[in-house]
1. Identify the structure, out of P, Q, from whose coordinates FRET efficiency 1/(1 + (r/R0)^6) of positions 81 and 121 (r between Cβ atoms, R0 = 25 Å, to 0.05) was calculated to give 0.95.
2. For distance in nm of label points 7 Å out along Cα→Cβ at positions 73 and 97, which of P, Q scores largest?
3. The value 4.5 for distance in nm of label points 7 Å out along Cα→Cβ at positions 49 and 185 was derived from one model only; which of P, Q is it?
4. If Rg/Rh (Cα atoms, Kirkwood Rh), for residues 65-176 alone is calculated from each of P, Q, which structure is the one that comes out at 1.17?
5. For distance in nm of label points 7 Å out along Cα→Cβ at positions 89 and 129, find whichever of P, Q sits highest and give me its label.
6. Can you spot which of P, Q the value 0.15 was calculated from, given it is FRET efficiency 1/(1 + (r/R0)^6) of positions 17 and 169 (r between Cβ atoms, R0 = 25 Å, to 0.05)?
7. Assign the value 2.7, calculated as distance in nm of label points 7 Å out along Cα→Cβ at positions 9 and 25, to the correct structure from P, Q.
8. Quick check for you: by percent of Cα pairs over 26 Å apart, which of P, Q is greatest?
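No lab work stands behind these numbers, since they all come straight from the coordinates. Keep in mind that this is a model prediction, so the values were computed, not measured. Cβ atoms are built from the backbone, for glycine too; each structure is taken alone.
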Structure P
Amino acid sequence: MRQALALLEFSGAAAGILAADRLLKAAPIALLRCGTVHPGRYLVLVGGTVAATAEAHAAGLDAGGALGAVIDEVCLPDPHPQLAGALGGERLAPAGEALGVVEVGTSPGLLRAIDAALKAVPVDLVELRLADDLGGRALAVVSGRLTDVQEALDLARARRGERAEWLGGTVLPRLDDTLREALAESTRFGDCRARQPAGAETGEG
């Protein structure tokens, strides 16, 4: 059975919680995650069959739209497996020759962009972060061959949607090995351990 994901971003918790209630009552879907993110917005992530997810997504849009509270939204039939896995907490080590970093202004916009890129270009999704600890931004890291990573970033920029501001895209053709190890763990500052470059020696005072 075909599955789908929908992510809705609202300007505040009051409208977001109301919309979540309406969409959950509209169709038999799974509430995968919901809650507040910076800067005071509210995200609702749901999944289920294509028909049920589309119905719930429409109900959430109606409820939030009536309040003028919809920041952005996306409904993805047949999301790429790596995207679905990343939303569940999976991550891959950056194994390709090049690394690409994408930042956009909304979480639904990032899902729209990365799903399109993964389906069109043979790159791997290293990490996906939606708004938390990012001041409302959304971040994705991909790896692969240099030409593929560049194509993925170009496609992500084109497919992010009108509501998602493009905040940055960077391609690193030859990633430093020490940084590669750090990014294999996380892009979060608090998760990064101190590392010495390969072959470095520490001396004592």
Structure Q
Amino acid sequence: MFLPKLFRSEDFGLLKEIVETHSFSSLIVHKERIMSTKAMMLLNGSSREDFFIETHLSKASPVAKAIGKIQQEVLCDFTGVHSYISSSWYDHVNVSTWNYEAVQIYGSVEIMTDDELYTHLKKLTDKYELLQSCPMTVEKMGKAYVEKEMKGTIGLKVMPTEINIKQKLSQNRDENNMKNIIEHLEKSDNPMDKMMAQKMKKL
């Protein structure tokens, strides 16, 4: 990821927000060729120094098979809030662009034990099911059923080796053009654009 100094962030809180809000992201590996899959990911830990990413895949997945045969880095690629920025919003001739937030976490992989995988699946299920009117928890499924389903699943812990956080929010624009961009985003019917406008205001 191209990461100019102006758009680089060291804010772990921003990383946490992006990973937790946009959890369904890309897991990328390289084994003779580049392979990628989408996976639900959880952040484990409370600081830049002690966190890691949890996820799980079907054992039948080509990515899972590749990870099982290699000991090398993988890449977790998260995209946060993003919006198209039209050049018609500027007070001068320029090109259109895209504002966005992104996190890329390179890491080494550790395979979860059965107990760790069970705990991971419980945490993941609770995160989304407890918001439902009639939650289907791991406890309701029963341990025997969950353990049976786990036989076709591999749990992964991605231990970070490199972290890149990008927040491109028109920091390279002057005050007047920043104001114009925010006003146009706020008028949009797209909820993501309104979220982008709020983030730009915080700058």
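1. Numbers: P: 0.95; Q: 0.30.
It traces back to P.
2. On the way: P: 4.4; Q: 2.6.
Once distance in nm of label points 7 Å out along Cα→Cβ at positions 73 and 97 is worked out for each structure, P has the highest.
3. Numbers: P: 4.5; Q: 3.3.
That value comes from structure P.
4. Values: P: 0.97; Q: 1.17.
Working through the options, I get structure Q.
5. Details: P: 1.8; Q: 4.1.
Max of distance in nm of label points 7 Å out along Cα→Cβ at positions 89 and 129: Q.
6. Values: P: 0.15; Q: 0.95.
Answer for the origin of the read-out: P.
7. Numbers: P: 2.7; Q: 1.1.
Computing distance in nm of label points 7 Å out along Cα→Cβ at positions 9 and 25 on every structure in P, Q gives 2.7 only for P.
8. Working: P: 36; Q: 45.
Of structures P, Q, the maximum of percent of Cα pairs over 26 Å apart occurs in Q.
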